[in-house]
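Input: structures, listed below.
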Structure 1
Amino acid sequence: MTDASSRRCAWCGTDPLYIHYHDTDWGVPERDPRALWEKLILDGFQAGLSWITILRKRENFRAAFHGFHPETIATWGEAEITRLLANPGIIRHRGKIAGTIRSAQAYLRIEGREGFSPYLWSFVGGAPIQNRFTSATQVPTQTPQSLAMSKALKAEGFTFCGPTITYAFMQATGMVNDHMTHCPSHSRVAALA
């Protein structure tokens, strides 16, 4: 009999933080609009980096960005950008920080208009797509849904949200179940749909 670690999705490797993230967060359907926004922003900060880098800095990001409350961040300006650029606990990239402020403003417009969570979930028809991949080579880097989400988010004013980033976001937030079928998390996440 094999243990869970040998059947788990291979991408999380052996790092305990990554394993915990895989086993408890990744692929779990998320409907909370603020949590969805935070994840989308962190995926944007990941651009050009590995997710484990962001995961290791996630608590620093949460502190630096005041809990990722869009209502607060939407009011920020140059003083806050300067403060964040001096913070070694986060990714110090002016474009990504400024983009987060613009994205907070876009979030508020969408939330007021139709709700941020229903807006994002509409790209998958409101329910998680249940993939049944047996090999990591089968998993796409983008899909028509992630392309449509990327295009729509950019039109709303979001940045760092290309179709590869939006697909990773959809995987992480459970809009698609991309756990391998042999992974114990596949059936657990499917049951949450």
Structure 2
Amino acid sequence: MSERERDMMEATLRLIGRSGLKAVTHRAVAAEIGMSLGAITHRYRSRDLLVEAALNFALIREVKRLRALALRLQSEALDVGAWIDALVGWYAKELDTEPEIHVACYEAFLAAARDDRYRPIVAEWHQTWRRSAELALTAAGSRAPRLHADIFVSATVGMVLEQLAAPRRSFKKEMRAALSELVRGLIGQR
């Protein structure tokens, strides 16, 4: 992907993150990045193509970032507390610096609920998270790591969505406490 296309995708995602899918028009994207309207419409003839490209871009990029995070966290997986700390720290930083991108990813999840085209990349996103969580939960002694990873990922996704919708200053502390309690419950430790 060229730098110009990447700029278009990131501008489209910022618009989606700030105002939802309805905010995306060729003209709005052009204004967001200071590019000519013709350059946008030449590459993406319809608004639907522009939105589809941006949502796919967001999810593919997020899968790559999650894989990189999972690799970094693997060394911490044997210490579940350190793994949770690193995960929570990563999300806290992400939501402070790029909340619009994460909102756009949730928009992509909703798009997948309505349209089969988005389902494979959303499934890949979940598989990436599940594999990372499975590794840590196996190391923690889970007797059902796949099931427990699904529960852990669902809880994490829910907490991140809640933080995007109603930000709290205590997010990092609360998320760490909630995930730690969840893992203790899943593996039977009190």
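Readers should treat all values here as calculations from the given coordinates under stated rules, not as data from a laboratory. Everything quoted here is computed from the prediction, not taken from an experiment. Cβ atoms are built from the backbone, for glycine too; each structure is taken alone.
Where does the value -17000 come from, among 1, 2, when helix-only ellipticity at 222 nm (-39500 (n - 2.57) for each DSSP H run of 4 or more, over all residues; to 500) is the thing being computed?
Values: 1: -17000; 2: -27000.
It must be structure 1, since only it matches.
For structures 1, 2, calculate FRET efficiency 1/(1 + (r/R0)^6) of positions 7 and 103 (r between Cβ atoms, R0 = 25 Å, to 0.05) and state which one comes out highest. Working shown, then result.
Details: 1: 0.10; 2: 0.85.
Sorting by FRET efficiency 1/(1 + (r/R0)^6) of positions 7 and 103 (r between Cβ atoms, R0 = 25 Å, to 0.05) in descending order puts 2 first.
As an exercise: Rg/Rh (Cα atoms, Kirkwood Rh), calculated from one structure in 1, 2, equals 1.03. Which structure is it?
2
To which of 1, 2 does the computed value 20.8 (mean count of other Cβ atoms within 10 Å over residues 55-62) belong? Don't jump to the answer; show the numbers that get you there.
Values: 1: 15.6; 2: 20.8.
Going through each structure in turn, the value belongs to 2.
Taking 32 as the value of relative contact order in percent (Cα under 8 Å, 6 or more apart) derived from one of the structures shown (1, 2), identify that structure. It would help to have the intermediate numbers written out before the result.
Working: 1: 32; 2: 23.
This value belongs to structure 1.
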